[in-house]
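Student: Each structure below appears as structure tokens.
Quick note: the coordinates plus some simple rules give every number you see, no bench work behind them. Just so you know, these numbers come straight off a predicted model, no measurement behind them.
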Structure P
Amino acid sequence: MERGKRMKYLQAVVVFVGAEAIGLIVFPVLSRRLGPDRARGWDTRAILKGILERLVLYTALLHGFPQMLIALGAMKLGTRLHHEGENDISNTYFLVGNLLSFFLAIVAVIVTREIWAP
């Protein structure tokens, strides 16, 4: 890989990590405000799933595949279909959390594209 491409991807990694650092601050606040009472601590599995989700979305949008927004939305909705009475997670918490997650990935793409612009 040529030096210019390596530098671009290094910049992309820095932007993504910065967005994730913001997420590590914002998501616990969201959880405290809207989440279920049991979700007060750090849930490592949920954090890793969120990072993976945003990484997939970030990479897809950065390389011109906006259809991934539809695919992720469908997957998230499909995994959410269950008996509502068995779940402590409110629809508001679910919606706001997902919108915030998508927003972080989209803003990271915008910042990266601005850095990459000639």
Structure Q
Amino acid sequence: MRRLVRLALDPNGGVREDVAAQIVRGLSRSQLKQFLSSLRRELARRRVSVGMAGEAGAEVDAAMARRYPGRAVGINRDESLGAGMRLRAGDDIVDASVRGYIRDIIEKLEAP
């Protein structure tokens, strides 16, 4: 299944729709479920999502491009963070926001 997923993806992190359509046509229902699940995981692994409280400047774009070369980086404004940022790259999550800091304090206070 990994080989099929690699065939369906282009180097920029997108899906080659023509190749994916050919693959999908040749799969049984159970194989299709497995293929789509693998494809979703691989797409998530190749993407980096950044939530920031406030505007992201050019230096943030440049830093993300240096840190995550070859991955699609999406930077969104998220005022619910209070200040700071929250980054998700595959399975890794870095929460450097005021909201995350307050949540950590509350969890520590609630622990016995």
Structure R
Amino acid sequence: MKNKKIILDFDIRRIEGKNPTKSEKVLSNIKYIHEYYIEEIILSQYVENYDTKLGNYYLFILYVKTNKGIVLMKYDEGYRGVNSFESTIEFIKKYTGVSSLLNRAIIELEFS
């Protein structure tokens, strides 16, 4: 089913109507595992809270758009520090980060 949309590990109301504080395309236009074509993967950061000692409370959401559907998944959340977005992007771009998130998205699209 091409128009499938799956939300993983978070309540969509946490981001509805909100603009991310940061967003970056991690990957685009790649063929992956047989008939899957990954149109794009975007990481978005949302600030949900602020603590005077700990700083911002971040929610990181991955948007994975494929030819078979879309998966939105929570990647991480918490008080992560000032450069957390850049660190997260760097980690995801490493092979194990990309392959594990793609495998998870494809499993969800196949079996839900």
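Student: helix-only ellipticity at 222 nm (-39500 (n - 2.57) for each DSSP H run of 4 or more, over all residues; to 500) computed as -15500: which structure among P, Q, R? Can you show the working numbers first?
Tutor: Values: P: -27000; Q: -15500; R: -7500.
For helix-only ellipticity at 222 nm (-39500 (n - 2.57) for each DSSP H run of 4 or more, over all residues; to 500), the value -15500 is produced by structure Q.
Student: To continue, here is another question. If Cα Rg over 2.2 N^0.38 Å comes out at 1.18 when worked out from the coordinates, which of P, Q, R was used? Intermediate values should be presented prior to the final figure.
Tutor: Details: P: 1.18; Q: 1.39; R: 1.09.
Value 1.18 for Cα Rg over 2.2 N^0.38 Å corresponds to P out of P, Q, R.
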